[in-house]
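So, here come the structures, one by one.
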Structure 1
Amino acid sequence: MSADYKDTAKSSPKPSDNVTPPQSKTTSAAYYSLGVLTIVYSFNFIDRQLLAILQEPIKADLGLSDSHLGLLTGFAFAAFYVTAGIPIARWADRANRRNIVALAVFIWSFMTSISGLAQNFVQLLFARIGVGVGEAGGSPPSHSIISDIFPVEKRATAMGLYSSGVSIGILFGFLLGGWLNEFFGWRVAFVVVGLPGILLAIIVRFTMDEPERGQSESRKASSTQASLREVFSVLWNRHSFRYLSIGAALNAFAGYATANWIASFMIRSHSMTTGELGTWLAAILGLGGAIGMISCGYLSDKLGKTDKRWYMWTPMLALLIGIPFNIAAFTVESKYVALMCLIIPGIVINSFLGNVIAMTHGLVGLGMRATASAALFFIINIIGLGLGPWSVGILSDILTPSLGSSALGTALLYIVPPIMALAAISFYAASRQLRADLALAPD
């Protein structure tokens, strides 16, 4: 390993659990960039979540099975998303990150629009793969930019605000997808939702600044880029990252399984229309999820000033609170009671995201952040996005001959709550090593 990235603590002082780091000035340009990047992330999930609310009409039109749908929304998308993510992140660690984000937005928005032209499973599959490749260029460079414009003591809050784009995207994906399908059909929904992203790409390219690396910490990144092996070595040698990433992946597994199948579950088990259901899910998973992400990041930054373990304890507690409500949502007979039970899980299910990104960046050097984000997202998405929706679809197909329309709800019940419990255990295990590992972060 090169001298610039030795796996040892440096002599320069680091923030600790007992020392409050100096307050850094955060400019209006930083908040503007955060706002634009949050909108970008929202479009990322609008395009991704749109397929979830449109699954039933697409299934009927193209003659698909639940396994086909799980593959479309899960593994096929995730495989290309994570494969493209690491080389793009390596590019972002040495090139202009703003331009990479702009290009990524253009690609995934264009591919979303042409999804509406698909005439069969294979065509729709290739369109979704294109969306996945485009979206792979969104988050790693965005994470790196945010860590450079927000100081350590504000970073989890900033990452929580950025990550609320997931929930905002789910909100508009469900809302627009549900009502556009009601009036115009699923093909028009894809075209209408995809086109505005092309304008957003232009806004990113010409109105955002590219920050200097390390400016929020008044440090300079090494002129020599760390190799991929060096970044992976730093992460692997941090036991807290191992548990943190597994906890995040399992949390995402439960979150994606729920978000991608809850609309189909409510339609099959409670005979809801896409318009009414999209409105409900927009509020529950969209608005509720945004509240959870922002609150978790803000609370963790406050509590983390005295003990960094709170960055793992808050998502752990959130999951434990949500489990019984999730069980109730999949078992009650009233559709409105089921929707009410989903409110708490909707708030807590993705609250972990800002915290795990902030802590991952705290474990690595300045020039490693985009690659570290890509490594984290590789684990999160190959397990969470890749296997979560697909596993529910497979189990639903297996149970359908005996349970009929109840099969999907039973599959969700058997899979989601146990995975949430395992994620909470993993976050607790990460908390035990976190403080020591943060002190070893290279420059």
Structure 2
Amino acid sequence: MSGNTLGVLGSDVKVGLPDGTKIAYANLDYAASAPCLREVADVVGELLPLYASVHRGAGALSQLCTEKYELARASVTAFLGCRVDDEVVFTRNTTDALNLLAHAVPPDTVVITFEGEHHANLLPWKEVVRLPAPSSPAAAVSAVTTALAGQTTERPILLAVTGASNVTGEVWPLADLAATAHRFGARIAVDAAQLAPHRRIDIAALDLDYVAFSGHKLYAPFGTGVLAGRADWLDRARPYLSGGGATAHVGDTPGEVDWAVGAARHEAGSPNVIGAVALAAACDALAAADLDTLRADEDALMNRLHDGLAGIPEVRILGAGDSWPDRLGIVSFTVDGVETRTVSTRLAAEFGIGVRDGLFCAHPFTRRLLDQAGATAPTAVRASIGVGTTTEHIDRLVTGIRTIAGSRVPADPAVRVGHYDG
């Protein structure tokens, strides 16, 4: 992307093709894991020689790393626009964060979610009302209104929704959904794994109760995620992990434990200070970036990708089309007559392109979209973009798909797929 100072590592990596030539790798798999921002790598490189224990030692480096860890929490807090009394808990990733929330909700909570969720927001909940995937943002709000109106008990209710679909890129109407949930006395939790790298999230302004996201999708691939939001459920729940750091006092008899409150309650064990600092560096870099330019660049690339693929007769694009006006740079599709694994393999082997094929950890939703598109393939191909994506990458993908659609030649299993030669 142009017009901003952000850059990613790996933009100069070349991969080998079967004829022995090399080509610059076109990473179009950002929705799975984004590459590392240069700013993040620089911060991590500076910290590595100083790495030491966190919250444990009196030595100079332990004190420094403890300070860096808590400063990282402050950066994430600011990045998300948290309220003063919100907690920010470091986790491994979005899946871990949402499982932590599922562990912390009151035991009689009813969770309302949608068929279109990633498995991380589909599977952890104990008592679930699963709504069909809506056809538009207005339909999503209407479905939530109907579902909440049908809950007649006094039990806690949590609406758990995505911020943006990892299959179609559809951006959900979070402010409207939050307002609807609160009108019925419910809370809202947002899986922001896809949204956070592309849109500003302001928990207070949107009036969200909980937000979860991952560093590895936010250009900080060092093994850290976040659950941020209201403290009361988190402070009343038994610690997600039992162990050092989660306790205020442990007595001499079994069960004699006073658990910590605040984020420490759910961060037992030695924390991933490198991951937290990396995530904070990504948050700081994105917060300082020209988001208007970033979004304009991404929208232009997204339109180029969508229009290029739509112009190939054999391609079937998954999704609701114009009924979702706001989309991230994600397009899932099939090619008539060609297995999706063959498509992704040939893109890698012949064109040096990395994409994803499968059901994208959103099996019910992707299967429904495939059926709606009239696709004969049981899975799809997904191309996704971000910082570092260029028009050449998009054009190369469209050329590759046009070639594959025209030839329909099965991939040679003996071919080394877009191998990295160092």
Structure 3
Amino acid sequence: MTLAIDRTQLESPASPETRAVPAVAGASLRVPLVTGGDIGYANLDHAASAPCLEAVRGAVDEFLPWYASVHRGAGFASQVSTRLYERTRDTLRRFVGARRTDTVVFTRNTTDSFNLLARSLPRHTTVIVFDTEHHAALLPWQGPHVRRIPTPRTRLAAVSAVDEALADAPQGPRLVVVTGASNVTGELLPVAEIAAVARKHGARIALDAAQLAPHRRISLKELDVDYVALSGHKLYAPFGAGALIGRADWLRAARPYLAGGGATKLVTEDAVVWNTGPERHEAGSPNTVGVYALGVACETLSRNWDVVEAHEQALLTRLRKGLESIPGCAELRLFDAPVDRVGTVSFVVDGFDPGWLAAVLSAEYGIGVRDGAFCAHIAAKRLIGVTGGDGQQAVRVSLGLGSTEEHVDRVLLALRQIVARGARWEYAKVDGRWAPVGDPRELPPFC
């Protein structure tokens, strides 16, 4: 069965020159200001969680009346739900350019995906990972066989560092873990070059695509990558689904990630026979709505990559050029030389606490940014040190389909005004976070 959403909301007959950027829910959201009145919300925090695509919202609304259990229901609605759930595996294979034999396991997010992969590694697998990775790709690998290596200041040196680490690694299974785009700086890592080094040493490679997948095309076949992990909440499908996609053999041989219904082929009084396909690691009732939403988001992006990339790169150029003119502002960078990057920029402003800056931007200007270490504590501390600072936190502006030129111009103007004259309201720390003192803003009624 095919729902109407596949025809009406995903196809884009217009030419690339005239096609609009895919719309997101909340584009007309207005938020209150501490100084009075309200303003259109400037969402500059896409790297944390992207807003829901309107195409995704429409698809979910259409599907919800049909929602039922998958795989085990004889009812017609169950057949519809099962068809959409399983069809999304093929959607994700196409989205990441997977091989025909690659498996797709649905998870909650990138963190869940890498924990699943970590549990599925053959015994004594050596894992090589840069220490500046996002925690989702850094922390699941534990034990004496894990080699954390510092991220060098050039892309070529990063490739050489992996080469040397693999050459020194003991014989046996080996896995290199690398991010596609840094969630701190937006810079792209040399994934294809690192994959070539991994192949030379007979190692496998896993790609953290949490920050790359919403912004750029991915092809496992072209990159020669074995596994990729991604999150729906960063892919404009914030319904709690993610995926691990890649070679099936390690996953097929591993113990089930969770024990329960759906992962089993047969249960008797004395034994359990586990499934061998992707359902082996999908015990329990799956997040069918989240999976379908993820598939719709992937199809929508796939049909609009040209406008997505052009939109984000134009805003990124505008943002970085504007930050250069703000006194005391220093951008964080992994590499000394300019490299290709997605729309994420982290920075510090000399003399200003990042948490305080973020609070002022929100309360007085209606701008949502992220402050802190962005679940990449080692990277944030090291890169702030490169700028000459001694802190461990920064401000991050991350762009996406919900961002506009006005949003970029507003945050640049706000930063200039704050640096020049300070805040218009008093702020204090509450439970470790900066907040307006006597905040008069009311939360919406559903809170």
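With respect to distance in nm of label points 7 Å out along Cα→Cβ at positions 82 and 226, the largest value across structures 1, 2, 3 is given by 3.
Using FRET efficiency 1/(1 + (r/R0)^6) of positions 74 and 186 (r between Cβ atoms, R0 = 25 Å, to 0.05) as the calculated read-out, with 0.85 as its value, let me know the right label among 1, 2, 3. Attributed to the structure labelled 1.
One of 1, 2, 3 was used to compute FRET efficiency 1/(1 + (r/R0)^6) of positions 338 and 362 (r between Cβ atoms, R0 = 35 Å, to 0.05), and the result was 0.35. Which label is that? Structure of origin is 1.
Values quoted throughout were computed directly from the atomic coordinates according to the rules given, and no laboratory measurement underlies them. Source: prediction; values computed, not measured. Cβ atoms are built from the backbone, for glycine too; each structure is taken alone.
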